[in-house]
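Listed after this line are the structures, all set down as structure tokens.
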Structure 1
Amino acid sequence: MKSRERCVMEFKNGENRIYALDDNGEEVGEITFTDVGETMFIIDHTGVDDKMRGQGIASQLVAHAVEKARRENKKVIPLCPFAKAEFARKKEYQEVEANRK
């Protein structure tokens, strides 16, 4: 898989989601969330098209969700297993994680 070329990703904001488009404009991944009041949201799903896995798209989607939380001064509950693992791996995300001090 090392020979697989990385394609250029574009990330867009949708209603309760952020999605990734490849260089052909095809949607290849998304992260979805549910608002909890005005100060928090739950990441409930992160998914990437099978043919695009292994390129770091899911990690980038989580990073975009974290940036959204920072911009909007919100906390995040990462319920999705992938997002939960990313929050555990990346200490810089923990500042926006709900129930963290």
Structure 2
Amino acid sequence: MNKHDEELELYLKPRTTETVPIKIPTDALESLKKIAANRDMTLEALIKFYIGQSLRQDLAKLFSERVLESTAEVLAKHIESKEEILTIIQEIQAKATL
């Protein structure tokens, strides 16, 4: 193995897991199987991928909401006008969605 290959090694930290029974509509399960085969993935890997992707999106949204709440609290300590604070928060939200 050369130095370039060593730089590309991926080390995964083992994580504890738990088995969760889940009922999935038959037609959705068939669609998942088709997508998994098309992506050359196992059904389990595809479901984990979808869960992980959605979870990261929801956690990022939750984090950004908390940041905005904290920002509004800090602004309220320095600015008396609630309207001005709202305008600033709305501007931050608009910039963040670009």
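For which of 1, 2 does Kirkwood radius over Cα pairs in Å, calculated from the coordinates, equal 18.4? Computed on structure 2.
Hey, mean count of other Cβ atoms within 10 Å over residues 38-45 derived from one of 1, 2 reads 16.6; which structure? Don't jump to the answer; show the numbers that get you there.
Values: 1: 16.6; 2: 10.9.
Clearly, the read-out refers to 1.
Of structures 1, 2, the largest value of mean projected area of the Cα convex hull in nm², for residues 22-61 alone belongs to 1. Given -23500 as the derived value for helix-only ellipticity at 222 nm (-39500 (n - 2.57) for each DSSP H run of 4 or more, over all residues; to 500), which of the supplied structures 1, 2 does it correspond to? Comparing all candidates, it corresponds to 2.
For distance in nm of label points 7 Å out along Cα→Cβ at positions 54 and 78, the calculated result is 2.4, so let me know which of 1, 2 that is. Before the final figure, lay out each step's value.
Details: 1: 2.4; 2: 4.0.
The structure behind it is 1.
Tell me which structure, out of 1, 2, gives 1.6 once distance in nm of label points 7 Å out along Cα→Cβ at positions 46 and 70 is calculated. Label of the originating structure: 1.
Rule-based calculations on the coordinates, nothing more; no lab input. Because the structure is predicted, anything quoted here is derived from the model rather than measured. Cβ atoms are built from the backbone, for glycine too; each structure is taken alone.
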